[in-house]
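Peer 1: Alright, structures below, take your time with them.
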Structure I
Amino acid sequence: MHHHHNIASNPFELTITGGETYRLSNAHLTGASITVDALPPNWTSAMQQVPTTLTLSHVTLDDTSVITLVSEPWKPNLEIAGATVNNGTITTGYNPIFGGRLTSSTSEIDIGQATFINNGTILGERSGVYFGQLNIVGQSRCSLLVNNGSIDVWESEISVRTIGRGSIAFLPTVFSAVGFTEGRLGIDDAVGAGEKIDFTNDGSLTLSDLGEFKGTIVGFTGPTPTPISTQFTRDMITLPGHDVTGISYHGDAEGGVLVLSEGRTRIGAIRFAGAYTQSQFNVGHFDDQGEPTTYITLS
């Protein structure tokens, strides 16, 4: 089912359910409440999944507007078809039918070939001890995420060029009877110098395009005790495809740069905020299906 609307009325309320595609164009939304619930009302587990998509083209969401992407167990999509600005909140949710019991829920923001400006909050929320994955993707070198606000994730892949002066942060680690799960973030494209990756809540960051990562790492720490006495969380940066053999750290109390090399070749540098010394950084290696991988932790 396809709907196309130019919206004049505010506040605007809308719920899109399984299999629907809805397009909003040329609108400034105030106090909007939009829910994209991927599950059709008559859902049964035998049904074939169909895309459920909200498309925004040249839309501005004010700071009181909320878009909720409800996954579990199907995937909702938010597509950006023309330059769009979020000053409000875009959050993932879960379907109360399942009460947060399914772990395979994924939501996606697809920037296509457009520019998406986030001045507000993008929140990859979780339900109970289970969590949803929020992926932000682009379709070409033309697509651009300008993040001047906050992107707070539980589990996320960001594969679109990102610039701005905002933060991408991990949500707090969840502790339960089965142990703990900390945030996971994969970045597969370039990140500009104004962006911060915030490890305050502990997490694991994978940088697949090390040479194009110009952001700053904030709150990176060594092993942190957890409520489960024998277990610790540990911040980690993983570098697929790299076999780092040497590091050198240059900095002061405000921050510094960790230079990474393979043999005599400098392969990249990661900027950290805060006071560190070279001896604190640990470099480890593992083999990921034949691909050398390096990880960096703090002692």
Structure II
Amino acid sequence: MALRLSVICLLVLSGLAACSSDPDSNPRFDFVGSTRLTSNDRILTTPGDTLTTRVTGDLRNDKEPLLKHYTITVDYFAREKDAEKKPSPLVYFDTTFSSPTFNYQLTFGARTTSGAEKWTHSLTNADNKTSSRGYRLTVNNADSAKPYHPYKVFLEAARRTRSRSTLNARQGLVFPGFTVSTNPNAQQLVDLIALPSAAGGIELASPSDATVADAAPFLNINIWPTTARNATSIRRTSLTSAQFNALTKAASIVAVYDTADTPSTPTRSGALVKDNVLVFRTAAGRTGVLLVEDVTNNTATPRATVQVRIDKE
């Protein structure tokens, strides 16, 4: 009889243990696997490639504390030695909530320069237990030996927080609005902002331009530190796409800027037009030329694909 009672007690205790919260358990969290999704280390053959990652998380049992916090951080590792070319680790996305489940999909643009970037996704519960997943993306850009940095990026006018609307010109890094709106480390990297213009168009503006606050209020630019509102100067040129392609020396790129007319509003480009060539100089003194490869004028989501060549030194 005593043996039978002992067995029953053990079974009851085992059942209770299975249903109760393990104080050392972290949330269940993982990448969603698919050939269309990025979930593992990769070597990218296309600089600036657009990638998508999907994550999912939940509780291990109904006694676990609710999920409350999700972050994405990225650390960039350039091959070049100049410290300017190595941004600090960034909090790319940060959100709080309260739920037993979590699902999120991120679409982003990878780096354009040779080097690597480490992406870390972390999910935290109400007991501050965290599970993390990550991957490392490596880019081998054959153009890295050139005296200028050439790249192609896709930009969306800043219509909503997820629009990929801000550009770090030297690195060719594109950030969505949610990365820069409250993050001073990201704000100081922004050289150009894609804004909606008249008739569903898209234009480029300096972070220092006075119209950004009204054109894209969710960027919260009025609360950016003054030192983070980089004053990029933009000028139009009469260059053709063939002349753009012929610019193969940093000195030639600088000369285009120096000889271009200074507009009355040097902090805005005006509406982008296919095959037009702009030239700009960042607050850090880098000079670049920009060819508008394609434009989609659309009131909901104006967007453009641009080619950039920017001097390295």
Structure III
Amino acid sequence: MDDSADDPDRSEPGLPPLRPVLSRGTRVPLLTAVLAVAAVIVFWLVGFLPWVLDGFQLDARRYGVSGDGLDRLWLPVPLVAGQLTGLVAFTVVGSVGAMLLPLLFPAVPRSLAVVVTGLTLVAAAVTLTSVTRIAIADRSGNDFASDSRVLDGLVVGVLALVVVGVVVGGAAAWQVGLLPVAVAVLVTQLLSWLSFLELPRPDLVAELTSVVLLGGAFVLSVRRSLAWLVTWPVALVIVWLGPPVTAATSAVAARLRPGQNLDESLGDTYRTGLEVFRLAVGDAPRTWWPQLVALGIGAGWCAVRHRWHRTAG
């Protein structure tokens, strides 16, 4: 009796035996390298997509007068005070999105995938901001944009946001029950990110995308345990705080303009941002239907899951 059909290492007569293309010892390092490259691509080329589409150069019409004198420079990231709102949105979307990539690489041990992705993001952020800072400081004719205090503040801000993205996204990649929290952080900057793409009706696109992202995150978070329902209200609070954060960032960007005495104005700028945030917490316009629909999707999945378990039991 021919048992070749039951032997994965045998093939038809006359053909070489079938073997795995890659052994596990080779596959994991290769996939880890692919993950690291993908993390850089998602962080930089996807997160900063509006900047990429502008050719990595400043459009003074869009990014404000504090960028005058920089329009002929190739800048890896828009490290410009007048572009602060976009810089925050690009960094958050890119870093959180990249840190969720380990979920797409199940063959790589989760701890290894999270650590490699996090270290790759930090290294990429340091490299990109350093190259941009040097270019602006050495070749810009704009005294305000090239001021070391402005540049250092922006670099520190970007790196701080990357660390937040690494922590929040990495926690969600490590434990999928925390996915709603990471997705909520990303959603807070989604409208700003889409606005810089100059899409028609970016508000509607952001709302529909929020439904898909939050709804999917709610469903995935409770696949194994309903205990992770506790992350849902946390996610909603984060989304609720998104508009005040954006309003405060815009207020700070509006005050960081050439001609100001930075020694005297930095304190006032900081206080202005806090005051705008405080007022916007209660007054900022918000659209609640995307969150309600996403909650409905998650609740519907929980009901189906509960009924299926009862039937199976």
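Peer 1: When helix-only ellipticity at 222 nm (-39500 (n - 2.57) for each DSSP H run of 4 or more, over all residues; to 500) is computed for each of I, II, III, which one produces -22000?
Peer 2: Label of the source structure: III.
Peer 1: Out of I, II, III, which one gives 100, 41, 33 for Cα extents along the principal axes in Å as computed from the coordinates?
Peer 2: Numbers: I: 59, 41, 36; II: 100, 41, 33; III: 90, 50, 33.
Computing Cα extents along the principal axes in Å on every structure in I, II, III gives 100, 41, 33 only for II.
The numbers here are math on the coordinates, done by the rules we state, and not lab data. Everything numeric here is computed off the predicted structure, so don't read it as measured data.
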